[in-house]
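Heads up, there are several structures right after this.
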Structure 1
Amino acid sequence: MLSYILRRVVSAISVVFVTLVASYALFLLAPTDPAGTICGPRCTPERVADITHSLNLDKPALQQFGSYIKGIVVGRDLEIGGTVRHCPAPCLGYSFPTGQPVTKILANALPVTLSIVLGGAIIYAGVGFLAGTLAARYRSSTLDRITVATSLVVNSVPYFVVALMVALYLTRGFLPRPNWTSPFDNPLAWATGLLAAWLTLGLTNSAQYTRYSRGSMIESLGQDYVRTARSKGISERRVVYRHAVRAGLTPVVTILGMDIAYQFVNTLFTESIFGLPGLGVMTLRAFFQYDLPVLLGSVIVGATVLVVMNLIVDIIYTVLDPRVRLG
């Protein structure tokens, strides 16, 4: 099992590195003028030269990229406006519109997005898997039909429409107004400020998890080992929740891991509608300000999250299904 995990870790690191190379080439080595784009049309030549020098754009491409990698690993010194600033590792450069390190900007936005995504995931995974398991256990019953019909109706409504309705009507007395408070400062205010976003994200996504879980559980309940357990006189509840659930959970885990990663890099609607200062809002602001160091940093963080979630899913798979590591 250890060798399997090590192979997956090496593969994950290689994917992140390739993404880093491609992103750096796209943003800073493209046949355009990144310094002029950052500075704007009314920028003085001196300011353009300063940005060019700060981004190492006046050096060969390999030297530029080597300096950027060095900053991520051990940090580097950057000359901005004639002043040398030390950027500690992991150094992703400085934002020229704000003058702040990119790592500081990302560190301020990252907890917001993590809180939204993980809180919503707990709701939709829990509600969806429980509803799907009950629907599969009582297949073809009234409960099953109501569950399937409800999930289809909820899943047919666009997410941004639901989020807008919740923000416009339910946060004006029924739910607390959305706001961001660090959980280390006030855990209660943190939870109440994110409750509307959690419920919206969780309940809308639980519809598809209900269908995934129902289909997976129906397949598991039809397996030979389940019929054998029933023939031995084991209670139906124990057959379902101790024998079939583990096998039925395996394919859902893959979808859950990918959904968490996808929503992490796609929370723009949620953050914008509920006014939460997460990575999506930060990246959009950087795009309109042509803040390339921040854009590059957000791409690297997003790619790293996707790869890490893939790695976590692979490791969990080895626990749920030993055939994965044996293969």
Structure 2
Amino acid sequence: MTSVLELILDALTAYWTSPLTLSIVAVCGTSMATLLYVFLTNGRNAKLRVSLLTGFYVLTVFFWIYLAASLFFCITQSSMVAYQTSGVRTAAAAAVLVALVSASVLSYLVWRFAAQQVLGRLAPRDLRSDEMWLQDYVRLLAQFEGVRPVPVRVVERDEPIAMAVGGQRAAILVSLGMLRLLDREELETTLAHELMHLKHHDAEFKVFSTVFSRILFFDPFSKFFDPAVHREREYLADEMSGRSSGRPAALASALLKIAEQPAPPKAAWGLSIYGRGRGVFSRYPPLDERVQRLLLLSDLLSDSGSKRGNG
């Protein structure tokens, strides 16, 4: 037993003192530090912040899978790593390959099957004749935004729910409770918000990050940066919805109306403005901050329109 442990220790020492593995770790660390610095120095550029945090999160996923795979190869192939000249290079290359393949395969599975799971659980129905204006609005907005049109479907639930389902069977779902609660302008901006989630692939990323956070339960970065990515994506969807619809104040009104309703069962959290966790661990931004940003955007759009009219 002692000789086996000594062999594993020799393999770990040889592996983690190798210039190749240290270079891989250094490149990952430098890249993550750079992305985080640029993120922190760009406080209001929502689109850039989403891209930076998403890149940071993807790098952390790769990094921790790489570490786990490296440990696996050092233990299972300890004699090769400890005593053969090419052993460290082989193990490092295999660890990098495992990290890339794992991320790619899981990304495909999320894209291929996640939507079916959500649609099967909520069992949405097609729109009725008096609800077809919802589809007409989404079709026009999708054409304006240059994205493929997606079907709008209704969930027979009383809670105010609106969500984007990504992947192969992309769709926008709204509940009967949401249709009863909001007026037409508020519903249109809500639909625009969900379409912006689809445009920026937020729905796929949400499922992807959920899967990886469960697999990489030992990753400390995901506890902070996974919720941060989702909060920035919500801010971006709010902003893009307000700009594309031209009515950010209507979306602010919709958010306030939803917040006034009783919270849905925890099983429905994540389908509205409610989510698990608080503060830095919450995937949803503070309601007050979202409303404030939307009202500020409304003022900016009004001022811009007034200046063009006067000019």
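No value in this document is a laboratory result; all are computed from the given coordinates. What you see is a predicted model, and the numbers here were worked out from it, not measured in a lab. Cβ atoms are built from the backbone, for glycine too; each structure is taken alone.
Details
- Among 1, 2, structure where distance in nm of label points 7 Å out along Cα→Cβ at positions 226 and 250 as derived comes to 3.6: 2
- Comparison of 1, 2 - label where mean count of other Cβ atoms within 10 Å over residues 58-65 is highest: 2
- Here the criterion is FRET efficiency 1/(1 + (r/R0)^6) of positions 74 and 290 (r between Cβ atoms, R0 = 30 Å, to 0.05), and among 1, 2 the highest value is seen for 1.
- If Rg and Dmax of the Cα atoms in Å is computed and equals 24.3, 84, the structure in 1, 2: 1
- Structures 1, 2, by relative contact order in percent (Cα under 8 Å, 6 or more apart): label with the highest value: 1
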